[in-house]
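No lab work stands behind these numbers, since they all come straight from the coordinates. Just so you know, these numbers come straight off a predicted model, no measurement behind them. Cβ atoms are built from the backbone, for glycine too; each structure is taken alone.
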Structure I
Amino acid sequence: MANIVNVPSIKEEKIDLARMCIEHRATWMALTYEEMEKAGMDAEKITRAAVKRCGNIHGLGIKARCSDPSDVTVFNEVFLFEDGKKNFEINVTDVDKKHLNAEFHYCALVAAWQKLGLSKEKIELFCDIAMDGDRGIAESMGLKFELGDTISHGCATCKLEFRK
């Protein structure tokens, strides 16, 4: 297992503030998960359901803002807006009417979990749970979602694909 390397290269005040907000939500998620575990609850099942539901809600909002929700290039413009791309240092590697491939070079959620001192295994789990939000967005958009490499697994980037 490779070590997690997760260092931002973009340093802008507005982006740093957004990343702090993303870290806050990741910290909240991790601590809520741990408290559910302590209480004997199925923390993974509950957290996954909540994150996916949030993704579904956001996906419906994205779909409503798309001039043509059936065109993945339009989804790309709405979903991966300029500051959002900077927050996660995203490069869109391929996009057309039927699919979108993107590489995320930094993750503020992973940064938050690292600051909490969580194990690599727990960070990998939380990363996959967080991706349930993206899975929910894809579902609400009528798209398939595929997760490739992830920063949490020690890869250089997170590779996401959305396709019809």
Structure II
Amino acid sequence: MIYDMLEKELSSDKELNSIYLFFGEDRFLIDNSLKKLKRKFGEILQGINYVIIEENLIDDLIYNIESPAFGYDKKLIIVKNSGLFKKDGRKKNGTAIQNQIAKYIEENIEIINESVNLVFIEDNVEKNNVFNVIDKYGVVCEFKELNQAQLIKKLKQICNAYKVKVR
């Protein structure tokens, strides 16, 4: 999926997908899309229905998916720079963790669809089994740097939002 399509989806009344993978060079666009996704998700309470998992805590991902969002329908889990999308993983047992998470997502997609919105944010990715599972069941979006025409269009949108006139 390209950025423009993702932006339309996040701005529409359509329900959020259960799994997203955001990656690429343009950190501003990734952060902006994540803000829109959080806004669309609704009320967020850290530790209750909102969890951030950093690279060194990737082993806790399955536990966080399975634990309930107390008092809420869904939980938003953000996974940042996990290393899951590298060919060999980051650790000695990286491939084992990749296989375990890919298998878990594949076998438990109904549970994930009902109770979790899972967002992976990576700097760069390589196609592996986790990538393929997310591509099959979720949304994969690469954030490339905008070209000049896209940048001008985006700048005009921002100016219009703040009611600033630009020629």
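Compute relative contact order in percent (Cα under 8 Å, 6 or more apart) for each of I, II and report the one that scores greatest.
II
P(r) over Cα pairs in 5 Å bins from 0, in percent, for residues 52-99 alone computed as 5, 20, 27, 21, 13, 8, 4, 2: which structure among I, II?
Label of the originating structure: II.
From which structure (I, II) was helix-only ellipticity at 222 nm (-39500 (n - 2.57) for each DSSP H run of 4 or more, over all residues; to 500) calculated, if the value obtained is -18500?
Only structure I yields this read-out.
Among the shown structures I, II, from which was the value 25, 19, 15 of semi-axes √(5λ) of the Cα gyration tensor in Å calculated?
I
For mean count of other Cβ atoms within 10 Å over residues 124-131, find whichever of I, II sits highest and give me its label.
I
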